[in-house]
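Multiple structures follow.
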Structure P
């Protein structure tokens, strides 16, 4: 049995998609990040980066329980554990890993930051919004170029690179202004074809149902949160890490 700790997040959904594709038995545990569950000692013992997702595999290497944090590492672990969705050939495997790392290092952070500045930042952050919007649209072009030349990101076959990227494209359709009010990938024909192919997979559809259950809990948590809880979730105000208070910043600039 695999225990999955998560919330409604693209990084959690990609793990859920792979678990469903692999038909591995798992159970979910909601982490209330608004209430600060991710900072509790028990959770930090599993995820030192205080982030979801985390899995605990009761049947890990040599039969011992094994904990994995960071979504890209989880996908690699499960693919290697089962021998699926990651090619055996070193060259083919390297291609899949490159596109997986692109998602982990670029698509996730850039899409995530744009989503944050669109949803949570106060007025006066136009430069940040424009910066991240520009980078996100550049990455859409990178994906479109790749998928115009290849059925899937890693090559001819569906892989963990596709599983990792799909939920982030879905997030973009839901939150980014150029896809509103009618979310569509009409400007990206190859990406649209790829997206529709994955969305039609039964495992992806089951995973999105799990995401909806996480979402219902997250909505309830946000509704119950006060301003300080939101600041803690966003890492701002008195919850900023390693920075002087805002008043000290202003004083330093005036000198």
Structure Q
């Protein structure tokens, strides 16, 4: 079910990209380990895509490859965002182009307040997501604006990490294990926020071990197994297919 983007070899790829975010034949390594083995998938504008699979399947590697981080080493393939070729960019250029990565460790900067973390994230004068608008989205952050970010609760730190990504006026939000360690009531709150973000037209790719929660939120799902795509289709189809869930998601 691996869907190869309809790129013409003789055409301008930027002009023929069939989706808002396209990954085409991406290969990536960590050192000598061949993690991502030629995956291709599309994400449409405003869509929530659940990128799922067992531990070690290559989910985080895929997110970091899209965000053009220094690791992993992407050796082959193309990544397009809104007709821009991310595959030739460095991570700071991809961020400026509209990619916002929320890593699993949240990466809150020690010694800085909530507001300073947000201010530092703004690479230019924000057009849409001003700090005041972020406080409207996350009222708890507004209440703790002068508090050091690393002293927040786990749920509040996740809110800050998402807000910090939005502060860049991003087009695509990449979330790596956003529910990890959070109480169900906080997960509910995060999901409501993600739905609101979707309503603002932002495209989201979510990697999450709590696959059922991610699938219930998502429009579509891509499932990885040992660095290859084994499913690309609707999230509802995965929820309805017990055999597929058992084989590749252990649920």
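Given a value of -9500 for helix-only ellipticity at 222 nm (-39500 (n - 2.57) for each DSSP H run of 4 or more, over all residues; to 500), point me to the structure among P, Q it was derived from. Traced to structure Q. Set P, Q, criterion distance in nm of label points 7 Å out along Cα→Cβ at positions 108 and 156: the highest-scoring structure is P. Source structure of the calculated read-out (semi-axes √(5λ) of the Cα gyration tensor in Å, 31, 25, 17) within P, Q: P.
We did not get these values from a lab; they are worked out from the coordinates using the rules stated. Computed from a predicted structure; not experimentally measured. Cβ atoms are built from the backbone, for glycine too; each structure is taken alone.
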